[in-house]
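Peer 1: Several structures are given next for inspection.
Only the coordinates and a few stated rules stand behind these numbers; no lab work does. From a predicted model like this one, the values you see are computed outputs, not experimental measurements. Cβ atoms are built from the backbone, for glycine too; each structure is taken alone.
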Structure I
């Protein structure tokens with residue numbers, strides 16, 4: 001099993017410096033590179049201090065100057081926010097600038113908060129249709145002289161400039177959840193990223209079953225599948241309990257952003273009260289401890305063994321959590337020192 005790091009800048013209060021957050025992101029990514037992780041993933045989000053990532057390709061090109069070997073992936077580009085010609089060209093340029101280290105994760109997006117601001121009136125269904133139309137065009141644009149007449153995009157023969165450094169262009173990964181999205185990705189020869197969020201082992205098994213079904217219905221090579229999951233390796237039981245409470249808070253804010261009903265000022269969501277957090281039974285700390293990949297090193301190894309047995313090719317350590325940089329760094333260090341060697 002390969003390992004990777006999924007990371008963003010995240011700002012909880014106005015007192016935090018963006019410069020400092022960027023330095024901390026680079027430090028975590030350097031740890032991942034030096035530890036031999038396969039990849040670093042970072043996503044795309046707009047107008048949200050909760051997840052700061054307006055252009056993942058810019059972030060990844062910068063990270064290429066601070067790392068040596070690790071692959072640099074978008075986890076994920078929000079397809080409807082990009083014209084396919086623009087995305088093909090910018091991804092190819094980033095691949096050239098990083099000496100062929102770019103991988104391209106692509107999704108339809110999830111937050112209506114972002115849809116309202118960048119493409120008013122678009123819903124999740126239309127976003128998904130735009131993704132399904134644009135993504136298969138990317139390898140054709142990299143190959144050159146691609147013309148297209150579609151429901152959302154039409155253009156005469158066009159070639160991405162520059163050409164990507166990697167033969168055939170950067171590997172493409174599709175963020176998939178429902179059976180149709182798994183089929184779309186697999187049948188087009190793309191790899192698959194899955195994110196069970198807080199929903200636990202049942203969801204992890206369901207997502208693998210959907211991937212397997214898509215592979216069985218496809219007469220072609222089996223692509224790779226990556227599991228992205230919130231992870232914390234604790235020093236002891238008390239440390240793990242604290243992490244469960246922190247993840248509970250994180251997911252309460254995640255849900256509030258997703259619902260898009262709470263006021264936002266200066267990119268920060270109106271604070272949730274302690275009572276609101278405590279009253280969210282779905283996101284209770286005991287559920288986080290049960291359903292996320294958190295625990296002592298031994299606990300985390302046992303959980304990842306189950307994912308490996310299911311057939312996942314890559315496990316991505318999702319480090320965003322609202323925790324301090326020091327706690328993130330300590331958890332990642334324990335993962336590198338105490339968990340990864342068990343899978344060598």
Structure II
């Protein structure tokens with residue numbers, strides 16, 4: 001089978017029009033130990049906003065879970081006409097990482113790239129989540145491509161990459177190249193870049209160094225640095241020199257200023273503050289405003305009851321002047337070690 005690139009498929013930018021957003025309904029209390037009770041209601045609020053602007057596909061474990069979710073969403077005021085439920089079992093809710101990564105060509109044909117998911121090479125229960133791209137492929141009867149090197153399916157999570165939709169991709173060395181991560185042992189940087197080219201249409205990869213403190217995934221880029229336009233990058237910085245995020249984020253900022261686009265010109269770099277450290281039961285959590293989600297005419301932004309919430313919301317509003325910017329309180333949600341971008345996966349229109 002030829003590659004997506006050979007068939008003119010490319011991964012669109014997140015701000016390109018969506019057909020839908022895919023999420024999975026929370027069901028595992030162990031993902032939010034001693035704090036699970038409010039989490040489904042946080043989901044209801046997220047879905048309420050998304051369902052006003054696009055369809056939302058929701059994975060549930062069984063019909064009983066679907067019934068409970070519908071009842072809660074109705075009470076919360078979601079637009080039920082835009083909700084589509086699928087009884088597909090999941091291990092966790094982080095569809096950014098386990099769901100399909102869609103690609104699209106100039107004729108608006110859509111296909112799926114099915115990368116292997118292994119729960120960040122950290123947890124044993126991932127097999128239900130790894131099936132999700134195949135299930136979406138079957139539902140839609142779409143072409144599907146399975147990226148591989150030397151006959152072995154490549155591991156990749158959607159949260160570890162971000163693209164401008166025009167051939168450039170952001171990622172981190174900590175996540176994809178360090179010995180700690182163990183996602184693709186023996187696969188080289190050049191082989192990964194070739195896979196990004198062949199399967200996502202990427203011409204250039206910008207490698208940042210490390211992610212943020214508390215990140216369970218070892219350096220996902222969607223917690224620190226995001227494209228907000230074809231040549232504009234928004235990156236998190238930490239002004240407190242005593243904070244463990246200060247040096248890694250400063251180094252990433254330096255790399256971004258040195259980076260060049262496909263025309264060998266600099267990017268426009270904007271900065272985003274970090275909230276004060278969010279700590280629960282002695283654990284530093286990966287709280288970051290960069291984990292926002294761009295939907296049709298809407299951007300959902302995590303907030304943390306922090307003075308920097310307002311600065312972050314205004315900064316992101318400047319990046320997306322035609323979209324509604326909505327804060328979602330994530331102080332409880334982030335105890336699950338993920339936020340709004342982690343739980344969502346866009347399907348291009």
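Peer 1: Could you figure out which one of I, II the value 1.5 for distance in nm of label points 7 Å out along Cα→Cβ at positions 19 and 107 was computed from?
Peer 2: II
Peer 1: Moving on. State the single structure among I, II that was used to calculate distance in nm of label points 7 Å out along Cα→Cβ at positions 211 and 315, giving 1.9.
Peer 2: Of the options listed, only II reproduces it.
Peer 1: If helix-only ellipticity at 222 nm (-39500 (n - 2.57) for each DSSP H run of 4 or more, over all residues; to 500) is calculated from each of I, II, which structure is the one that comes out at -13500?
Peer 2: The read-out was computed on structure I.
Peer 1: Quick check on the output: 18.8, 55 is Rg and Dmax of the Cα atoms in Å, derived from one of I, II. Which one produced it?
Peer 2: II
Peer 1: Right, another one. Using distance in nm of label points 7 Å out along Cα→Cβ at positions 147 and 171 for the comparison, can you identify which of I, II gives the largest number?
Peer 2: Evaluating distance in nm of label points 7 Å out along Cα→Cβ at positions 147 and 171 on every structure, the highest lands on I.
Peer 1: Related question: One of I, II was used to compute FRET efficiency 1/(1 + (r/R0)^6) of positions 3 and 307 (r between Cβ atoms, R0 = 35 Å, to 0.05), and the answer was 0.15. Which one was it?
Peer 2: Label of the originating structure: II.
Peer 1: State the single structure among I, II that was used to calculate mean count of other Cβ atoms within 10 Å over residues 59-66, giving 18.8.
Peer 2: This figure was derived from I.
Peer 1: Something else: Can you spot which of I, II the value 28, 50, 20, 3 was calculated from, given it is P(r) over Cα pairs in 10 Å bins from 0, in percent, for residues 75-114 alone?
Peer 2: I
Peer 1: Something else about it: As an exercise: FRET efficiency 1/(1 + (r/R0)^6) of positions 83 and 195 (r between Cβ atoms, R0 = 30 Å, to 0.05), calculated from one structure in I, II, equals 0.70. Which structure is it?
Peer 2: Checking each candidate, the match is I.
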